[in-house]
1. Determine which structure produced the value -13000 for helix-only ellipticity at 222 nm (-39500 (n - 2.57) for each DSSP H run of 4 or more, over all residues; to 500), calculated from the coordinates; the candidates are I, II.
2. Could you figure out which one of I, II the value 17.0 for mean count of other Cβ atoms within 10 Å over residues 36-43 was computed from?
3. Using distance in nm of label points 7 Å out along Cα→Cβ at positions 60 and 108 as the calculated read-out, with 7.1 as its value, let me know the right label among I, II.
4. Identify the structure, out of I, II, from whose coordinates Cα extents along the principal axes in Å was calculated to give 102, 36, 30.
5. Here relative contact order in percent (Cα under 8 Å, 6 or more apart) has been calculated and equals 20, so which of I, II was it run on?
Structure I
Amino acid sequence: MKALVQDQIGSPLDVVELREVPKPRVGPGQTMVRMVAAGVHPGDFFFTQGLYPEAKRPQLPGQVVGNHGVGRVVSGGDRADLAPGTLVAFSAGRVWAEYAAIDTAALIPLPDGYPVERATQLMPAITARDVLTASEVQAGQWLAVTAGHSLVSSLLIQMARRRGVRVLAVVRRRIGGRDLEALGAEAVIALSDLQGSLAEAVHAVTGGAGLNGVVDAVGGEALTQLLEVLAFRGRAVIVGAYDLRPFKASALKVLMDLQEIRSYVYRYFFEPPAAGDADYLKGVLDELADPATVVPIAGRHRLENFREALEETAARPEAGKRVLVFD
């Protein structure tokens, strides 16, 4: 079968190759899945560079790459809801290939007519829902969201709007055709347009009230300044790290203002969906499939054209998601 494989640690642009490899064998507790599509996500770049915790690092040589995908059940497994042909989504690893042997517990059944391109973005949608909850921001309060053009942030903005949260989106620059106000952001701050500091701009937007929550995918100086204007009992949730420079926080301010700084990694990164997650997952899937939800997909790429998908993701991530297709 065709698969995207790495033999050494590095950027996927440097180390990932298309190869013919043996079809995987189904082990105990696994299900064979024929891949249909897979999104290209920042986590895929972290993975090939060996930046994940030890248990999630590449096994070299010959590591099939790719973390999240959508496919159809072929065989194996003992769940009544996973008959052959069932459309499934999953976070599992080794999915940028024509077939994948997936732990049965990791499979999330989808309605047969569920839009596949949107299904490839289920994990970002789960992340958006989870970090909005973790921020503890209530209706009428201010939530700052960095990397505003990213998919997670775009979905988060829409989810927050539906719940009455006031969203301040922070972006590197404004992009033609990407209207974050139309998605639900009450204000947008473009770092490229700032005359003063980001903290000053936030105070101006919020009328001096500051922020009740921050969801940050950037880090560095941007997060430092957002923490300066985090209000009493504010919550900051770190969901990414585009800027690898350290951020700073006043220990005294965090202590006296009863603030929390939290990290978030994919809900199903280490553990599969629990039996009690069915209603939660249905809610996320329904919101993701809603035609009113804008899901920016920038392009579809066959496996043979994977380099284009990787190059575009690296150069213009704010343009929308790239999807690898196998059918």
Structure II
Amino acid sequence: MNEVRALSLFVRAATLGSLRRAAIDQGISPQAASHAVMQLEKSLGVRLFHRTTRRLSLTEDGRMLFERSSPALDVLFAAIEDVRKARDDVGGLLTLSAPTALGRTMLWPLIVEFARLHPEIRVDAHFDDHLTDLVAERADVGFRGGASPAEGTIARRLLPIQLIVCAAPDYLARHGAPRTIDDLVHHRCSGYRQANTGKLAPWEFLVDGETIRRDVPAVLSCNDVDAEVDAVLSGSAIGQLASFSAVTHIRAGRLVPLLVRHVAERDGIHLYYRRRSEQPRRTRAFIDFIVGRLADHPDFHLGREELERLVAEQS
């Protein structure tokens, strides 16, 4: 028995003075209404109504239940209605979770733009390089680089992640360029220390159609992607940088891509969220905004023709 539904029916019958009218009000048959009230009485072990062919009146137990449950049901249904309105209202709090590197370089300008377009939405963005869980973090929308997020969420792939070895022109003028992967041991290289393990991330290369990993000794290492990019831009080291951090600098001439025939590609950058049926309008609005701005955007990865041209130039 659905006790809330039965209580609601009982209160309507007591208010209207008729089970039949209460049944019509609730959109059910009189027989179903009568059965629900009888089940409620059986569950409570008391009679709630005096029944005659012409009249329905409350017993003393029924009156006590009516007086106590009626205000409580009003509060309950008001709360349910408030939640429904909040779901349909674009305003409110939107919580986001993303790795620091994606947040600062790529996402934050878009988040600021979205907030400007929707001043009624309060945005709370959490940037952290540890792997996050939407439920644990209580986030509405998350971003992740690499493999698709675990089951239990819906993931939308936004962009590929290419791992590009690159250096500043100043570094190459002083030290020359590596011609092969093995040449890297003779160069000053940077490294990224992974937040989850504390270990230096191996460099990844495409060799004969397979992705291989190499532990490249680092003279400069840190746990911040933007700091590593700054080190490479300064001419202090060669680095293997993610395409979303490197491509703008490559096209501007601030960085030179190296060993491009060995550029490896990870699964990509994913936007992930709960089922759309569970989303407030503000969450759906943000997802649509991000997909429209970022999906396959050429500013954050090398296109196939561009990559083929670079390979030809270095052959």
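1. Numbers: I: -7500; II: -13000.
Answer for the origin of the read-out: II.
2. Values: I: 23.2; II: 17.0.
Computing mean count of other Cβ atoms within 10 Å over residues 36-43 on every structure in I, II gives 17.0 only for II.
3. On the way: I: 3.1; II: 7.1.
Going through each structure in turn, the value belongs to II.
4. Comparing all candidates, it corresponds to II.
5. Numbers: I: 17; II: 20.
Computing relative contact order in percent (Cα under 8 Å, 6 or more apart) on every structure in I, II gives 20 only for II.
Readers should treat all values here as calculations from the given coordinates under stated rules, not as data from a laboratory. These numbers were taken from a predicted model, which means no experiment stands behind them. Cβ atoms are built from the backbone, for glycine too; each structure is taken alone.
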